[in-house]
Structure formats: structure tokens, C-alpha cells
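Alright, structures below, take your time with them.
FYI, it's all coordinate maths here, none of it is from the lab. As the structure is a computational prediction, the values presented were derived from the model and not from experiment. Cβ atoms are built from the backbone, for glycine too; each structure is taken alone.
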Structure I
Amino acid sequence: MSTRLQELRATARLALPLALSQMGMHLMGLVDTAMLGRYSDTALAGAGIGNSLLFTLQVLGMGTLMGMDSLVPQAVGADERARARSLFGAGLRVSVYIGVPLVLLIGASPLVLPVAGVDADVAREATAYVLWRLPAVIPFLLYTTMRSYLQAYNITRPILTAIIVGNIANAFADAVLIYGDDGLAALHLPRVGLPAMGITGAALATSFVAIIITIVLFGAVAVLHRDQGEVPPAGAGRAHGLARRIIEIGLPVGLQLLAEVGIFALTSVMAGRLGKVAAASHQVAITLASFSFSVVVGVGAATSVRVGYGVGAQDVPGTRRAGLVGIAFGAACMAVPAIAFLTIPGSLAAVLTNDGHVISTTIPLLFVAAVFQLSDGVQAVAAGALRGAGDTTAPLIANVVGHYAISLPVSIVLAFELDMGVTGLWWGLSSGLTAVALTLTWRFWRTASKPIARA
């Protein structure tokens, strides 16, 4: 069997459960969108904008914790269990340190909506969504830490189990909290006088589920540590140093994700300026595109681990092979949703909304999404490969330039100057993603051509 085929199989074994768990995270968003899409178009648009504001800031913390994606696999590859466990403890502390200020920033973020000219009804719904999602911010950061730690040991079943449990709980809570007694009746349960909470109910359901998922992963980590037995604890000074190292490696990842998610958030706000139908259509399309993108998020995480193993073991050919195989695998995975977006866009949009105007406006957006699926997949996996190698600065620079020097001006010109509307916004996104994908692939090719120092 060729070494490339062996690498592909190893990557696929790790990527599959990670991709499924990531798809499960997005499935919760799909369920929220589908239920709110049948509740009101204002609630649907508000949830889209509110989620964009929340995730734009939350992703800064999530990305910072992804410094563990560089450090833990390299420690495991070098057979340093004590360092890996100490990194986990440091990651938990970092989760809380950065979580508290993020809660304050996220809570204040809806103040930008009136200034941005977002419709008043949509802004009110978005504000409610953000405020009721605040209890989930720190649990989500803890989940990110535990996921990075477990996947470095190729332990993925608890992650998938947590997401399955979370999806079941989320679907039930959405039905009951969004629709109240009508939701209970649809589930063949007695009416108890529960009022319909709309977008507030969807946000509360998500916060509740985040806490459940975090508890499940805490149990999985406890089992891993029990099976490993005792390891020497890190001293206070060393623990502080590891926390600082996670931030040093991870902060560029957080800023990179902030740049990437930020351009989508800006696009959501600009879509809000184009009206309720444009904003709702953008939300439907971005939810579908995010769901397909979740596959390569799993491939990127697996590639990061595989590259980290190679760096930890000082295996130059293995490191290069792991990254390039992962990038090719990610591109192949994204070809499937691209074909679906081209062939059945109306049917896909109808899953999330029954508004004919929203569906007809969403179809051309999915045509554009089909074009940038490959670019989006390649850039995500290439960034994962570089993260495994400890290079988190290049993806940051590439994303800032690609999204804000290319995507943003192209989007503005096409949407507002050439009157292409929300479709023009999406063509702007496509141009930036393509530039980032080409840049990061080239960067990994150069980086992996020689020995890589451990992070």
C-alpha cells in the first residue's frame, strides 16, 4: 500500500467523526433556522444577524484556544503525555480568562445595528437573540479546549456522542420554546399554557445545549486521564508559561478566524441594508454553505493533528505528505455540496423556509456558493495544515488581505454600485476566498519542504 494511501486512510478515519460532529453543530443551526423561518421572516433575519455578531466575537476566543491544535499533537507525537496534560489544564484556564471579557463585548455588540442602518424590527430580534445566548459563551470555549485535547489522542467518539445528544435536546427545546403550546401539541404533548417565545426560545435552547455538550466532554477527558494513570503535574510557573504559549500560538488563529468570520458578518449587515428578504435569503444560503463547510472543518482539524504528529516526530516527508493529502481530500469533499448547490438549489432552500420570495432570492446565492466551495475547502484545510506546523501568522495575513483588500471592495462595488444586490455581495466573498486558498496552499508547500521546529 502506498504511503499516500495510508495517510489518506489515517486522515479520513480521524476526519470522519470530527466532520460529523461539526456537521452536528451546524445541524443545530439548521434546525433553529428552519423553525424560525416558519415562525417569521423577521425572526429569521434577526437570528442570522445576531448569530453573526455573536460568532464574530466568540470565534476570537475559539481561535485562541486552537493554539492547542499546534501544541498538543506535537507533544503527543513526541510521546510527552505530561506536557499534553499540562497543556489541557492551561487551556481550561485560558478559556475562562478570555471568556469573561468576551461575554461583555458580545453583550454590547447589538449597539452597532442601529448605526449600521439595520431594520428596527430585525435589530430588536437580533438583540434578544444575542443576550439570551450569553450563557453559552464560556461553555463553548471549554468545549473547544476539550475537543482539541481529545482529537490529539484520536479520541473522537465522545465528541460525536455529545453532538448527537445536543441535537436531540436542541430540536425538542426549539419546538417547545419557539412555538410554546403549539410546539407541545405538535409533539403530541398536552398544552400547559406555555407562550411562544420565538427567537428568545431559540437562543435559550442553544445555551442549554452548550452546557450539556460541555458536561459530556468533561466526562470523556476524565476517562482518558483515568486510563493514562498519574503523570507528573506541571509547576505553577510552567503552567503559566504554557497558558501564555497557547495564547501566543493561538491568538493569530483567533484573529484569522475573526477576519474570516468578520467579513461574513459584514456581509450579513450589508444584506440587512438591502431589506428583510435579502437578509433572510442570505441567512438561508449561509446556513446551507456553513453546513457543507463543516465537513472540511473536520478534515482541517484532522490534517492539523496529522501534521503535528509529523513535526513532533521530526518526520519531514510525513509532515509534508499529511498536509498535501489533507488539502486534496478537503477539495474532493467540497465537490459534493458544490454539485448539490448547482442541481437542486430550490429544494435545499425550501428545507429552511417556505417563503417563496426568500427561496427565489436564495437560489442565485447557492449558484455562487457552488463556485467557491472548492476555494473555501482548500483554504480551511491548508490553514489547518499550517496550524499543525505551528505557523499561525501566515493564515492571519492571508485572510486579512484576501477578505478586506479583495472581498470587501468587490462586494460593495457589485452590490451597491452595479445594483447586483445580495448576489453581488456573494461574488465578492468568492473572490477573497479564492485568493486565500491559493496563498495558503503555496505557503504550506514551501514550509513543509524542510524540517519544522516544534512550536
Structure II
Amino acid sequence: MVVDLILVGGIAYTPEGLFRCGIAVDEGKIVGVAKESHLPQASRTIDARGKLLLPGVIDPHVHFRDPGYLYKEDYETGSKAAAAGGVTMVMDQPNTNPVPCTVQRFTEHRDNAKRKSVVDFNHFASPARITEVARIAEAGAIGFKIFQKKAAYPYNTEASISDYDSIFEAFKAVAKTMLPCSVHAHNTDVYDGIMRRFKERGELNWKSFFAVTSDEVVNVSTVPTLLYLASRASVRYYCLHCGLEDYVEMMREAKAAGKKVIAGVEYYSLVPPPKGKGDDVLKETDIPTTENHVSASWKGVLDGTLDFIESDHAPHTKEEIEIGLREPEKMALGQPGIDYYFSILLNEANRGRISIERLTQLCSSNVAKIFGIYPRKGALQIGSDADITIVDPKKTMTIRSEGLYTKVAWTPYEGYEVKGVPVYTIVRGSVVMEDSEVIGKPGYGDFVKPTLPVTSSS
């Protein structure tokens, strides 16, 4: 028997742990995980000596801006950026134009991505139109998302649902599908009050505007009500942006009480962009990153309170952010990051802050289990899709805007040095990135439907 591909010489993360072994791939599937002497012959062999063979990284929180905002990003550029960073599957968010809140819009969004994507994918839909929720679920959506915030793009679309009655009705509709429903939590009343006082004092500038948007009370105070409504609706509630001290503790308490809670944290809540070098206005997000918050986030990922780490890749042009220097309320919030976020986390593993085993759970296997695509994804075992991220743990890299695949072509981590870099990204047995060069073709990526019921994370 001659298979398509074998990987030899590496250390692989399997469901049983890290082992030195080889992997055989044929027709897009893993057909062997064994000692090299037991592997079949292959049309191609990749020498992975000194490398880690990890189940493909899955990013459940990206904004590819397609359709509607193609000047920021599109599915081709976004998926190439994902492949460059070792990501084999993405799940994008519904703040597009049009919003995928009907089955027709959802399927059009899916078909558009299929024509362009280099990596595998699925989408979160909006439950804004209750009568469409079941049909969207049947079409294969990975989940639903609500933006509790109403403001300038990306928060001024039909995906924004701020009143609790509508959120509760959406929760109940999504609960019937067994899919998760996420919420970008936001207390508009507190936000408006703080903004008003800044304006009355004549103190509104880009820094104070960011202080309002990143205020912990603004970002966390609605969560107890959302948790209660989610519990009453029996929906699987996916909590976003959990990189805040109080938020992490709420998740810990909710899980201890047996609530159906999924908790994600962004990589920049664990490793904030370095300040004091270059243009700090480009290093701001709408989530605060104080020392206490960073410490709480790390504790949460290490003790199992937080289920996975996501990029929240949210590209805006420099001009859309820098306008805040003149007109603060027009400032876009969010930052790109999918090109390198896994390398930033690998650097922390090299520093001893987190084990490779735990990092792999947080960036792959947990995601696959929670969203009902395990063991097709998130596992290096016979029968799984051959999605493999090959990492050189000793390779160093300086993050630069030049050479990024994201369309906005800038990074808040300019000049940041990391140790630990993906050198191959393999999607269903096909190499889509090799030595930092994306060679996968648009349209190769496949739509991956969840299988219910799901399993719990590790």
C-alpha cells in the first residue's frame, strides 16, 4: 500500500498524550499513527525531526468581514492569514452585510466562503429572526451569536440585539437546536452614562473613549442576567471576551453550579501588545488588559475555567482606528491577529507558562469537542481528518506588518519576538502552508457541519 503522505521523526500530540511517532495520511484522512518502521510507503514524506505534530489549530472567533466590508478583509485573505498561522479551521462571526439571520443569507455566506477559503470553516449565524433559527441550524451552522452592543460598525447591524426580552426569546429558539449561543456582553446604560460625564467635563479623547469601552462594569455587569436567562432557556451559553478578573470568576462559579456555560478568552488577554513602542493607538482593543486581568485569564486557562483561546481576529484599517485621534466616537475597535496568535502562545509554552499538552487542548481538541466536530477535527487518530499543524518549537520569529496575509497589513505586535512557529499547515492531508508561504488554493477549504450531541471539553 502506498499512501499520500507520511510524517516522520516528530513528536505527536495524540489523545493519549505526546509521543514520538509517525503519521500516515491517505485521501485526506489519518490512516496510521505508529512507529516509523510500521508506516506504509508514501508518495511524499515530510521529515519532522525536532518538530511537534499537533492536531490542527481551530479558531472559533474570527471576523473575516466578508460579505460587506471587503476593503478590510475577505475570505481568501483571512483564510490565508489563518493558514500562515497554523490554523486549519475557522468559525467567523455574523457582523457582515448582509447579516446571516435567514437561511438564504446563511447559505449564500457559506457558498461565498467555499469559493474563497484556503482552510476549513463554518459560521456563527444571528438569531435576530426567530422563525429562521431552526432552518439555519438545519443548514449546518456551528452556532449563533448576539451582539448586545449597539454602536458604530461592527455593532450597528441586525446582529445587535440589546433588549433582554429579545435575547431571551433568541435563547429559547436556539436551545431547541442544541447549538450554542454566544453573546458579546455590553451594558449600554452604564456606557452611555460614563460617556456623558466625559463629554460634560470636556475630557473625551481617544484615551478616555477607550477607557469607557474597556470599562469592566460595561463589559461584565450584564453577564449575571445573561447567565440567568440562558439557564432558564436551557441554552448552551457561550461567553465571549472572558479575559476580565470578575468575568473569569463568574465563569468559575457558573461551572461549579453546573450551568451550561462555554467560556472563551482572546490571546491578547493573556499576552497584551507591548506598549511604549510605536503607535499605541493601534494597540488598543475594547477589552482591558491590566496585570490583574492577565493573571486571572492565565489562571482560568490553566485550571479549566476557560475552555479555549481564540484570536478574535478583527481587522480594521489603520485609518479607521486613527480617526479616533480626532473624533473619538468614530474610532473602530479591534485588531488583527490570526497570522501569528498561535506563535505568541507557543512562545509562552517555551517560557514554561503553559504546557504544549494544555495549549493543544485550548487551541484544538477542546474547540472540536465543544462545537460537535470531534474527533473528525481536533485529534491525531485513525479516521480523523488529516488536519495537522507542524511546529518548530525552536524557531524564532519577529512579528512584522510586512509579509502578513491579512488585508489590513498591520499588527499591534510589531517587533515582538517569539520562539515557536508553525512551519506546515496541513488541511485534510493537503499542505496549505510551508515555511511561512501559503500555497493552498482558494476554494480548497470545506464547510464542516457539527454533529450533535457534542462532548465536553477536556
If distance in nm of label points 7 Å out along Cα→Cβ at positions 19 and 363 is calculated from each of I, II, which structure is the one that comes out at 2.3?
II
Match the computed value 1.14 of Rg/Rh (Cα atoms, Kirkwood Rh), for residues 243-298 alone to one of the structures I, II, and report its label.
I
Structure responsible for -8000, with helix-only ellipticity at 222 nm (-39500 (n - 2.57) for each DSSP H run of 4 or more, over all residues; to 500) calculated and labels I, II on offer
II
I have 125 for volume of the Cα convex hull per residue in Å³, calculated from one of the structures I, II. Which structure is it?
II
Given a value of 20.8 for mean count of other Cβ atoms within 10 Å over residues 3-10, calculated from one of I, II, which structure does it belong to?
II
So distance in nm of label points 7 Å out along Cα→Cβ at positions 107 and 411, computed for just one structure, reads 4.0; which one of I, II is that?
II
Taking mean count of other Cβ atoms within 10 Å over residues 395-402 as the criterion, which structure among I, II has the greatest value?
I
